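The structures considered in this document are given below.
Every number in this text was worked out from the coordinates using simple rules, so none of it is lab data. Note that this is a predicted model, so its numbers are computed, not measured. Cβ atoms are built from the backbone, for glycine too; each structure is taken alone.
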Structure 1
Amino acid sequence: MEKSFQIENLSIEIYGQSKEMGAAAADYVTRKLNDAIVKKGGANLILATGASQFSFLEALQTKEIDWKKVTVFHLDEYKGISESHPASFRKYLKERILNRVAPKKVYFLNGDAADMQLEIKSYEEALKAHPIDIACIGIGENGHIAFNDPAVADFDDPKLVKVVELDEACRNQQLGEGWFPSFDDVPKEAVTLTITAIMNCEAISCVVPDERKAQAVYNSLYGDISTSCPASILRTHPETVLFLDKASASMIK
């Protein structure tokens, strides 16, 4: 670790390389899961996707965790795409970690559900029945957490899951990360856990590498706590660690 400090409730750790950052986040998440397993006999986990999570997920699957006692939820999914689509987050999680560690139970958000309102209701009920011990998230280039872009973010959202419209910056990020062949191919809507659902979690691990995230990181730490940068709300959570590499921390003085 190159540097660690705190802003309000939020702990920040900066590492030289994204691999070190991902390993540190995996250590933190492992401790939280194992503590929950010892205390309750099981643990509930939320996993995010995207390029930002590569090093973290690679490290997490090497840790000593009794996955047969872990229930997994996932953070968000594009609306209208099947699990076989190359950009599907269900596909991503299965291929990058879940098929390898075989958790007790996995709850997926089905973005192509025939009845989306029924899908949302069922997912909300599962979340309420499984209080989350730790959520693993990132921060988007526009400051979003999950798919809560600035225009749709609500710090007092009465819902735990909702369908949202994706803004242009968010859709450009998905294109830039290589998930879609053209901007027009990026879905305009997604189904996502709300900020309320994220903030209800006992602990949050937020992994944010890459220089293209530097401005969003700066705004999250030093701007107003406002939906103009949804990730700024993390400064109010009692147990959140923000893991950065040198590139994403490059605007921090």
Structure 2
Amino acid sequence: MTILIANQVTKRFGGLTALSALNLEIKERSISSIIGPNGAGKTTFFNCVTGFYQAEEGEIIFEGRPIHSRRPDQITSLGVARTYQNIRLFANMTAMENILVGLHPKLRSTWVGAVLGSPGTRHEEDEAHEEARQLLGFVGLRGKGDIVAKNLAYGDQRRLEIGRALASHPRLLLLDEPTAGMNPAETAEMTAFIQRLRDELGITILLIEHQMRVVMGISETIAVLDYGEKIAEGTPAEIQGNPQVIEAYLGRGAAEVT
């Protein structure tokens, strides 16, 4: 089953076309990657999927519903979550509080119930804290819930950002360079963790990643963008030997030598 469809998606910024008639299909419970040189349109596509940008042309369909004209909060409530290339945690809040922020779209209590301390509100708060503790444990941060986010190690901050995204109960998770800035050991741990997200939680993963070892080792399908256009799509083996991909990354001379 296809969970996400991009059909002729085009995004412009003034005279610059960041995405040009992009077509892409992501299969449910798959791990797929989008790669390409800097400025290829990868993060722009993520921003269009999550509602931060509105495409001028085309449509984006998630689980059969058009989402290209919806607000980010509406898209999140439908089951799409993301992380960012540059970590965007609430730096002065604890790890637990960051997870609770991610849970907020799933809570039903009103501000009136919070002010009055109604039994229903207290029960929901208790459940939210318990789920937050479980999520912290799942992402490898057990016992660190009271640590302020900015005081966590870099790799832990990356895991916390994923935990906050998981709190919204996504069925599609967009990861923007999840191993950026990590050493080889941390990268290997993150790669294994991403596979756990799919295998244990059944979440579909779409990631942007510059480390080719990660991309080739974890992806079932890879789409390659260059100047906003999809120039190739296929399995890791197919992408590795594609002359257009080699040219986009290394230049025409390298492609001709290959």
(request) Assuming -12000 is helix-only ellipticity at 222 nm (-39500 (n - 2.57) for each DSSP H run of 4 or more, over all residues; to 500) as calculated from a single structure, say which of 1, 2 it is. (result) 2
(message) On distance in nm of label points 7 Å out along Cα→Cβ at positions 154 and 170, which of the structures labelled 1, 2 is highest?
(response) 2
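Rank structures 1, 2 by mean count of other Cβ atoms within 10 Å over residues 2-9 and report only the one at the top, that is, the highest.
Details: 1: 11.9; 2: 18.8.
Going through 1, 2 one by one, mean count of other Cβ atoms within 10 Å over residues 2-9 is largest in 2.
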(request) Tell me which of 1, 2 gives 1.00 when you compute Rg/Rh (Cα atoms, Kirkwood Rh). (result) 2
(message) As an exercise: Cα Rg over 2.2 N^0.38 Å, for residues 18-137 alone, calculated from one structure in 1, 2, equals 1.32. Which structure is it?
(response) 2
